[in-house]
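Next come the structures, one after another.
What follows is calculated from the coordinates using simple rules that are stated; it is not laboratory data. Here the structure is a predicted model, which means the values were calculated and not measured. Cβ atoms are built from the backbone, for glycine too; each structure is taken alone.
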Structure P
């Protein structure tokens, strides 16, 4: 998606709210890539000035090339200024690399400003996890971003803040779960851990073994609740019963449990 606006120097979200007519969106298919017929839609936005449009086209193609080559989530110029002699100059820019592509983008990653990352995010990165630091007391450990976000939304519904989110991704092993727990408990804001696991490639019994193995490393003042659903769910639930950890199959019930525990706290 390429977004262009004649309103520079402000967040695109604000422009979208206040001046939606000033935004042009170009939807680009990944396999096709950016083409002239995409960019030609921008011509009226530069007052049909062919010389200026030629310069703009070159900039757009360069940005798209950078976006693809460097596994970017976003590449942005804001504002793009027009000088007195008719040149287009980037006055400020922003680029964000997909963390999952760090192994391919070592030059950019190595020169990245690590000072902007929270310490718990760096600890997670060193352990091979994507960790997102937030403001709250609950740590969400899930096997997928969608599960994490649905958990976050439900916790917010009950006015419960999230300290961090850790994504196990697919095929998690007991050892990986134990390592994940060791990461999140280093966040001093954490008072509770909520596991939200949907078994597919990831087996619930494997996750349960990891949770059971991690319990001894979790401080007594940190509560743990679990939701298991999917492959080998019942086996996982039984494994956790053996270590006196009740497990839900419904996410909202799990959230209610952790909220109740925190409120008693």
Structure Q
């Protein structure tokens, strides 16, 4: 249905403007802590998604189509829940991009916007990849129209979709890497957060860029994941507990 300027739409628009206005009027420390809360929610849903369905991002890594299909069919509820949590974490990361922009635009509006764009592209690729994560449930769902395929073909299709979701995940990580490099630089140049946090964030971003060559990245997967987790967790906890130096944030705005 095309957008129309009905009384309800006008009221909703007015409410959104008031909400945006309140965020703009909030103190720098309040903004930072709100960002930390959303960051924490992102971490919680992302980790829960991995725990509930650890194979959702690529049980196809084993290359065993039959075993992968059996795992999905046997644990459908966990698979769906893990998928939903992953998608929720992506939505929270989208919100985080807007909050980061608001928080860091005093340093450089252009760089804050560039970082947000890189992050949003990464989120878009991740969301698109979620379609391929969910596709195996459709393929293995036993619908009558799929009877033209034999079981081996359906299992192979399910594995193919999962592997495609993994490849899209690699692409998303490259954009998230670019986002973290820019964000790390902005934090390093800011006067209201510790420079070491910016350096660690940027270093983690450089690590994610190795997914331009997935075989190379997979050789260092565990160190890259640990570095990425530590970098974002450090920023999250600092924003959540300490916030930002309000006086320096205000000075940099001027």
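Of structures P, Q, which gives 10.8 when mean count of other Cβ atoms within 10 Å over residues 80-87 is computed from the coordinates? It traces back to P. Can you spot which of P, Q the value 0.70 was calculated from, given it is FRET efficiency 1/(1 + (r/R0)^6) of positions 136 and 184 (r between Cβ atoms, R0 = 41 Å, to 0.05)? The value was obtained from structure Q.
Of the structures P, Q, report the one carrying the highest value of mean count of other Cβ atoms within 10 Å over residues 168-175.
Values: P: 15.9; Q: 20.4.
For this comparison of mean count of other Cβ atoms within 10 Å over residues 168-175, the top structure is Q.
Work out which structure the value 24 belongs to, where relative contact order in percent (Cα under 8 Å, 6 or more apart) was derived from one of P, Q. Only one of P, Q returns 24 for relative contact order in percent (Cα under 8 Å, 6 or more apart), namely Q.
Computing mean count of other Cβ atoms within 10 Å over residues 40-47 across structures P, Q gives 17.0 for structure Q.
Figure out for me which of the structures P, Q the number 1.28 belongs to, where Cα Rg over 2.2 N^0.38 Å was derived from the coordinates. Only structure P yields this read-out. Here helix-only ellipticity at 222 nm (-39500 (n - 2.57) for each DSSP H run of 4 or more, over all residues; to 500) has been calculated and equals -27000, so which of P, Q was it run on? It must be structure Q, since only it matches.
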